[in-house]
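Structures follow.
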Structure 1
Amino acid sequence: MDINQTQITPDSEEAAGIEVPAVKFVGVTKVFGSIIANSDVTMDLRRGEILALLGENGSGKTTLMNMLGGIYYPDSGHIEVDGKEVAIRSPRDSFDLGIGMIHQHFKLIDVFSAIENIALCSPRGEKYSLKATEAKVKEICDKYGFEVNPKQKVYDMSVSEKQTLEIVKVLYRGADILILDEPTAVLTPQEADRLFDVIRNMRNDGKSIIIITHKLHEVLDISDRVTILRKGKYIGTVETKDATELSLTEMMVGDKVELNIARSEPQNVSECVRIEHLTCLNKYGVKALDDVSFTVNNGEILGIAGIAGSGQKELLEAVAGLQKVETGSIVYTDRETGEEHQLVGKNPRQIRDLGVALAFVPEDRLGMGLVGSMGMTGNMLLRSYDKGGHIFTETKEPRRLAEEVKEELGVLTPGIETPVRKLSGGNVQKVLVGREIANAPKVLMTAYAVRGLDINTSYIIYNLLEKEKRQGVAVVYVGEDLDVLLALSDRILVLCGGQISGIVDARTATKQEVGALMTRFKVSREEPAESDVAEDKEAGND
């Protein structure tokens, strides 16, 4: 046989000392209509490594992983697992190949306990037994360093506990290849460190792990190699030890970029919104906010930190007129006239009719922020449709605004009339943030404004918020990344269990200090911030 026709099998590769990848994508292409999500992608995941997958929004990361998870099937090309070509046509096929994906939005049954959720995932042919499941789960936890209370109900768990449960679920099913989608999005620094320790333990045991994240400092901390996609195409894979945040960003974007937040000193600061003794209930009738008091100032960015479910959502919605207030007051002061307006008891339209120019980027971008079936023009129009007195709706200005947002924020869309639900999550977020900032607000509140955005666009948003602050806007930024909160904010309010556990100066506070406040209550919630005490002393007040 001619040597050029000799077939090299996985077994012969191993015999020759060639490492066979745990997973290999070979020329994979996936197309949705006119959108090319992945184009001829060839990349691999080695055995016993942590591979970070990076790329801008719309670069095809999630689509590629969904093909590995059996949600999509390649239009061309193929996938190999342990050197053998496989056809993954369903999540069941993926499970059977030892592949498990931990999604950013957890797939758990709230009213079931941890062990009941895991037992539901018993492999085919295995008898349903809570006792046997618990014994196996204990073995997994002891091996990798997990902490799981088998009797605890999901609705009583913290975010990190739910995430731990999701990882244990896929390990229980026998997964050797794990995909983690934004695993630290809503974790405190301490929780993220514990998760990374567990991930390293899994890698050391021979597991192969892919992490999708936009936090470059985490990529450099946890991964062995980094693979970059750009506009659906494979750009390259680099050893993490040879990479920097700047080099990775330039590979993602294709150009040199500036990764810095030009935070300025606050100028002409004055009170804009005064919140006193605010108490609100969540949808279950439980206190989401409990006697919260603080101020939001003009010309300042107030960051809000807290683990998920600490009351951030209800706080912003109460100010916007979307959340019922049980007790307390929210007073807006017009900077130009000094006139005060009580916002409690008023809906968003009534607040606007008072002359309060308030913009709100909600956490639920499609459910609350945008109409998924409408294009960018229609969603821009929602802000102004009732301003005119014409029988026909004027679309010229909304169309101009849509084009402006598309250009400035780099929204990837076939056209401004394409329904926004067809866009990637990051591009939907760009549309929402761009629309709210473009409306010249006096108060700008954002809940996770850069969630799902690539690093380059994230910095564009950060600097847009800084620009609003310099123009005298009162900015409230609810964020997940403490490094960003400390670099962007002037003050940081920390919520824990619906109460304020501290308000710190972002220029002097540390990530560890804020992380600690996120997980405990302050002894006295009436205690003033250190900066306020210093100001009182300088003024000669006791």
Structure 2
Amino acid sequence: MDSDKNKILNNKFYLYLTEFFAGMSVMAVELGASRLLAPYFSSSQIVWTIIIGTIMIAMALGNIYGGRKADKDPNPDKLYRRILVAAVWIALIPVVGKYIIIGISAVLIFSINTNFLVIAAFVACMVIFVFPLFLLGTVTPSLVKYTVDSLDDSGKIVGMLNAANTIGSIIGTFVPTFISIPAVGTSATFLIFAAILLALCIVYFISGHVKSFGSIAAVIIFILCCIFGYKSNFAFWVRDLVVEDESIYNYLQVSETDDSIILSTNVLFGVQSIYKKGGELSGMCYDYYMAGPYMAGLHEKEKPLDILVLGMGSGTFATQCDRYFDEVNIEGVEIDQKIADLSYKYFELPEDIKITTYDGRAFLQEIPSDKLYDVIVVDAYQDITIPFQMATVEFFTLVKDHLYDDGVMVVNMNMRDDTEGNINEYLSDTISSVFPHVYTADVYGCTNRELFAGKCDIIESFHNNTDLEENDILVAVMEKVDRSLVEYEAGENIMTDDKAPVELLSMKAIDGLISNETSYYKDLYDREGIEGLLNELS
């Protein structure tokens, strides 16, 4: 069909509109991809690199294919059919995407031993996102063919098309991040932009009086996707979640057991916060944090200790301190406002404990230089990796500057790894270049390692103050910490603002953890095959 036969294309406005919405949808899908993958693979720089790389591959191939097709068969109908298929595919992502991710992960976890998250994220991206974005990549070269009538105005026309695409991309960047994903979620965001592309195609075919049974089928599939995909759970194998939500920064999952309420920002592994309904200690790494106040002279000082928690989460440590210590003032910094809201609503964080919604490092830079603390706890994680800006010499120097001379910094190192050059080694070496006294303690029954650093001898103060403790529960926990404490021997793996490879180091550690956790099932699969594995899991 010649473009003149469809009146809607005569003034070229609809072609510019098509370019605009195609650019907007590409960026929206890219941002949606990061949120779809984040609960399973994190949203680290590595995962973003994979997303951007695969999308650029898709767009490049689409540009080549679209240009060739436009030269051989300059029929706008075929372009809009491609956009129609892309719209349906994008609508299907909320329905089937999570199953594809888990299926790919299940296959790869038994076939690869290193770089599992990287490879699984890359394969998932290729399978889920490359095809629809390849189709959208055909839009620009095709529209150039349909809009350029002569060489006299070709530069102007191409410039207008690129401007429309760029403006659409800008809007497609901001709307998902600041409006649709926080307001209605990732699944609905995919459906919204699929609907835009679908409407674009339907208007085109109706205006040209083109019979398109594909459009009818696409509308039916889209309606089914809205029914089955809108409230799609990322952790679809988990039942009775108290909360499953998304914020600008995180996937949020609150679950409840008979004795605990748990916050997680990743569906596959990890507990970010826990609240014990009976008032007891957590039995996890948060109990070890409580050695910090003793090291800072909890029972010897005449004033209450001032404690700052960077990476407050839902306040497990703060709640425990409030419950077990009388002489402390606690405040927290948490970058995610939705997590802060959850802490008061579900995790019984006392109302008098203030949470500032801010980045931890920026908070320290903003407060007065003479604002000092007895204990600063650093427990900031971006999904499963440490934000690089909170893992460097410059950051730990800033922490040191806001500690009293006898103050203590407590750092939660989430992934214990005994291989040479691991993430904890880098962190410990970096901290040792700033603080003269550094000790570590491995948390019993967990993969966490806690680091305690001070300007003066914190161990002597720890022993002096624990000897004064009368609470049997706290005494038992501090004895456990004492048995684990080791003075750290510093190396030369120093991270700075210029060079801090935390994502690569964290991925390496996670690979080790995944390998250890799945070794039993891999051995079972090798011995008894898929039947033995299914019998074990059932």
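Every number here is computed from the coordinates shown, using simple stated rules; none is lab data. Since the model is a prediction, treat every value here as computed from it, not as a measurement. Cβ atoms are built from the backbone, for glycine too; each structure is taken alone.
Using the calculated result 25.2, 96 for Rg and Dmax of the Cα atoms in Å, pick out the matching structure from 1, 2. It was calculated from structure 1. Of the structures labelled 1, 2, one was used to calculate helix-only ellipticity at 222 nm (-39500 (n - 2.57) for each DSSP H run of 4 or more, over all residues; to 500), giving -18500. Name it. The read-out was computed on structure 2. Quick check on the output: 4.3 is distance in nm of label points 7 Å out along Cα→Cβ at positions 27 and 395, derived from one of 1, 2. Which one produced it? Label of the originating structure: 1.
When distance in nm of label points 7 Å out along Cα→Cβ at positions 83 and 467 is calculated for each of structures 1, 2, structure 2 comes out greatest. Calculating distance in nm of label points 7 Å out along Cα→Cβ at positions 19 and 363 for structures 1, 2 picks out 2 as the one with the greatest value.
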